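*Asks:* The structures come next, written out as structure tokens.
A short reminder: the numbers here are calculations on the coordinates, not readings from a lab. Computed from a predicted model, the values in this text were never measured in an experiment. Cβ atoms are built from the backbone, for glycine too; each structure is taken alone.
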Structure P
Amino acid sequence: MKTIATFAIAFILSIVSAYSQDISGDWSGTAKRGDKEITFVFNIEQENSTYSSTMSVPTFRISGIKPSATTFTNGTLIVDGSNVGMNYEGVFNNKAQQFEGTYKEGGIEMILNLKKGAVKTEDLRRPQEPVKPYPYYDEEVVFENTEAEITLAGTLTLPNKKGKFPVVILISGSGPQDRDESFMGHKPFLVLSDYLTKQGIGVLRFDDRGHGESTGDFGNATTEDFSKDVLSAITYLRTRNDVDIKNIGLIGHSEGGIIAPLVANNSKDVAFMVLLASTGISGTELSVMQSKTLRQFPVKDEVAYEKNTRKAIAIVTSNKSDLEIKNELTTHYNTFIRPILTSLNVPEEKINLFIESQLKTSLKPWSRYFLQYNPADEIEKLQMPVLSLNGTKDTQVNAKTNQEGIRKALIKGNNQDYKIVELENLNHFFQECETGKMDEYRKIEQTFSPTALKEISNWILKRI
């Protein structure tokens, strides 16, 4: 009896120790996705009884991801990153001194155990990335979007500390991005800003709202909200004595290319614009196209698949209440997607996870805005020089279809100075490539094609 009581007391004390411990600091671990190992680091901070965390993925050289909520209750750590499309839940194993749980992102689910402490990572810098000290002036800057009550943090590079220079603002693509637009181990905006600054063109690049050192809520923001962040960047540049305010330009990549026209049509201070892998068709048409070209499973009837995809979009963009849309969309996905995946022998739990992910994505304010937005309507209004570049092997944004939309809009608007170019053998991120498929990005050592860099700088230099 005494032995049992002693064991019970020891067991209770171990539980109390696990639940009351200070979990502040770095927690890291590695998850497997196929034959690829992905390292995650969560930096957890505690203020009184409230936790917050910042996530990094060293494998992809991504940092500064800010999940919306972090809780630690009864030995269970939950990192709710619904604002950025991820979630982690782990239970603390007192004996192993680690959290044992699952990381979810989109339709992907991976086992991820976290131990206290950061991990050592090898230098994964790509060949084109610059190394400090730079042969030009660089400054960490902060500016505000007063309407949204958020602070945006970035880097301004200028050819020299003294003088007055033209400046371009870099606008990143979809998803939460840092100022370097880090993806798959590459930093294209760092390489682009370095190249342009060396050519005499200043560059401002900044972390997306709610990401990196910028504040705000990314998950509930729309394309229009992001355009207002760029307008705030223009307002900030106008306060500086070292910026030629008559030569402020915009360079938008992917979604950044449909944000840029919105910005220009709401500002008198944009002198020129460069669209990189931008779309020229509506969000609905782009989504239908991508649902077929980027889909990771086969279907027997493409016509029926497109019809059901359009029905899902119609539900999402309807004027019904959020609850009505969710219920109707759930029913539609269960009658449309579930049978397809079931016929491919996908386990039910993975189907449920996939549908849940589709629902979350579809119901976001960003999705509803994007599907109804046609950038051609804004491009048509542009009365400034415009350069549009797309890669012929871009599998995310088809060059011919989207450049046709951009060209028609510029002609309809009677724009007198535009150039539209398809660059051979370049993918969505302007890397020289073989297939252009997304799984190839990480394997390519080149971050940004020199041909594309030269095309951008030469065109800008002729107009400033």
Structure Q
Amino acid sequence: MSFHEAGCRKWGHGLGLAVIVAFATVLGVSPVRAQTKFDARATAAYVTVAGDTLFEVAQRYLTDVGGWRALARLNHVSAPRRLPAGMTLRLPLALLRRDAMPASIVALSGLVTSRSSASTAGEPDTPAVPLLSGRVLGESDTISTGADGFATLELDDGSYVSIAPNSHIVLSILRKMALTGIEDHVIELQRGEVANEVTHARQSGDRFEVRTPSIVAGVRGTRFRVNQLSSMTAVEVLDGTVAVGTSASGALDKAGHAGAPSQFVAAGQGSATPNGGAVGMPQPLLPAPVLVNPAKVQDGKLVTFDVEPAAEASGYRIQIARDADLLDLIRDARVLVPGATFADVPDGTYFVRVSSIDRSGLEGLPRVYAFERRTNELSATASAQRGSHAYRFTWRASRADARTRYRLVLSRHDDLRDPMVDAVDLTDTSLVVSDLPAGDYYWRVVSEQHDRGRFYETNGPVRAFTLAK
């Protein structure tokens, strides 16, 4: 049983007809010439209209117009140039034309390059060029992301493929079968990670596969990730079911079948397969961690997130995107500690996704939060007034206007309890405090602003100084 056929039966579908498509495509020859025999039961129906001939039908739907002879034999047609209207012809699926389909770049960030494969044998491939949003790619094109690169593709059926940093993929097969509309998508992941949101199959022969040097993951409508690491391949399923089988170099066998799947990984499960080893048994993914203070406005120079530590986690992943589905990613960090810091994030509304990583390297279930990035840095100094026992406290907000108010808190305690000074509703950017006795002091400036109907409070860091006797 083929990999695709087994997957179809698992989900209650019939024969995986797209395997026939892939076989002829991989060999690089016309299916008519690739095989002299075909399964007469694997056919699609075509109802003739007035004026049809077998030659025209073959020209319209088959890979090779010479296939009209096979149509004549299969349908017992003795007069190929005179077909009555309303006649039902059986067209072998193995002979139907497969048309190349496009993939569009819908989101892009950082360094992402692509290389187009040569259209004619013997011609060199084009050099790698930077990708631009909106670019249309095709079958056999490659995409590479740099350390800060993210890209999301939309396929012709509405599926999305998001490519993580330091990844390299090949759009191996992007085809639609004539007459039937059966779709065939195969993504080769040679390095890095892809996250996939696959639309549900419209027909039993539809196929979507991600292939790595170690495994092939086939789906029929799901959300899942495939991460090709140096020692193993991780598959993590968020929705639906993924069939995972071994795939030595991803090649098909002589019968046109991929390796039979050895595991079905359900939603909320993952599989870690050692490179060159047997497919890993499905195991539960870690639950999503909880973000600390999710309502916090990110107003500092750096965007900082902390998550509540998870007992079974050996690491964490924290990602920032412009959309809740994380198709338009801009930052991605895998860390050993429960928190991460990001620089150079412009003001705006974003979404952060947090997940735990278990000891086998599988990333757990994610949790997504919305947050606001509104930079307002507070700088402050304190200096002794010459010839007196007074101190001048001075500050500045990077996002200040006439409506900005300030608060100065001065205490003898590092937690600012029992303040000696708690001056509120200040409009000036400095304040003199007199007659301070010797000792240690701790202080903070707070900025208070109303903007577009919302109140923002920015707390500067707690600062300290010692006034000697």
Structure R
Amino acid sequence: MSFNEFHYMSLTSVAKLIETRAVSPVEVTEAILRRIEALDGELRSYTTVTADLALQQAKTAEAEIGKGLYRGQMHGIPIAVKDLCFTKGIRTTAGMTIHADFVPDHDATVVTRLAEAGAVLLGKLHMTEGATLEHHPDLPEPVNPWKKDLWTGVSSSGSGVSAAAGLAYATIGSDTGGSIRFPSACNGLTGVKPTWGRVSRYGIFDLAETFDHLGPMARSAADAAAMLQCLAGWDPKDTTSLTSPVPDYAAGLQGVYGARGVRLGLDWDFCLTDADPVTARLLKDAADVLIGLGALPREVAFPSIDGVSQYNMVLAMAEMAVVHEATYPSQAENYGPWNKIGLEAGRNATPLEISKGMIERRKFTGAVTALFRDIDLFIMPVFRVPTPTWAEARAASAEDFNIIGKFTFPFNACGIPTITLPCGYTDDGRPVAFQLAGPHGTEERLLTVAHAYQQATDWHTHRPPGI
């Protein structure tokens, strides 16, 4: 197979070729490394490319598979991780100049698990400063491969760009208020924000510990399922990780039959008030596809998000101030302007505000739990508009983060899982996406229903033009 045949193949398709030895992990890795060299100078998705390590791991995988020691779907697959995941002997910057020379002496659990699954680490991916809303002004911003002026989504900006442009088969993102879902939506990807604690956070640079989630970003639900399989599970190094067994996500995929009998919650008043007409139409089209596949529509009233939205940022910024306590304000000159604003807000949050926020968070979590007594999944947009431009996203976040975070941040507050899927494109090429959310621990159902949707549609197979 030629170089150009590899990069946009699905992870699961390449895995089958590797398993049957139709191609070698070395061939695939060399092809993706050549593509990174050719394209990433413009797209700027990688902070560090670990070419030597990747080739070494690919050769090891090839030798193991040749001996009949195939480990599973991730064996020999080139992937990359967000640059807040610690990597032993490889710098980990978390998008911050203050950590430009930080080299961990251990791996994050997610990096260890990918290595144990036989995955090939291509490198570390660019991200915003400390996983917030803006890149450090002294560091490059990744470029959306769909259109240069479009928002990449944050904070997992490099994770979104690299997977969309064929520079990795899947990536790890983190999500505190939308940072898996934003870049998945903006780059036409499938992203899973698992239940809080489903994936260990040991060995990562946190933004806000009780809001942070790690999860896969890929080009299909099936590919995301393969990656989540090796990431999920209890970790003794992370006392907040869940002890419940990990299902076989890939084995649970049921083709187009996966949506049958699933009670699908609909609340168009909540989801579509002030929505762009194209977003509204494509979201309803997505719901109609799922209903056509056997999902059972149920009209529900989504719980009010007013209280949790009012205090979410207070809580998150207070937790952020704890993360940066050793370096802020003592080294404030090394921080970008947005981070300074957030850290000052966190340090100045009052006990009364924090207490109100904790109460509202508990009340909202209870209301969401009650919602899922009557439905299995809830469908909603990611944004009220198609993928915004950088200027539009910055204007919205400057006015009120809830303008862009209305459909994302609440699910970090209550820790439930979501999956983000592409559902169409505007006439001028802006990706549009939707989310499915489920109760705690329902990643398997989310992946199964998402896979059914993707067997009946082809939005996930569209690729950025002109690359």
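*Asks:* Compare relative contact order in percent (Cα under 8 Å, 6 or more apart) across structures P, Q, R and report the one with the greatest value.
*Replies:* For this comparison of relative contact order in percent (Cα under 8 Å, 6 or more apart), the top structure is R.
*Asks:* Additional query: Computing mean count of other Cβ atoms within 10 Å over residues 215-222 for each of P, Q, R, which one ends up highest?
*Replies:* Comparing P, Q, R by mean count of other Cβ atoms within 10 Å over residues 215-222, the maximum is at R.
*Asks:* Consider the structures P, Q, R: one of them gives 1.06 for Cα Rg over 2.2 N^0.38 Å as calculated from the coordinates. Say which.
*Replies:* P
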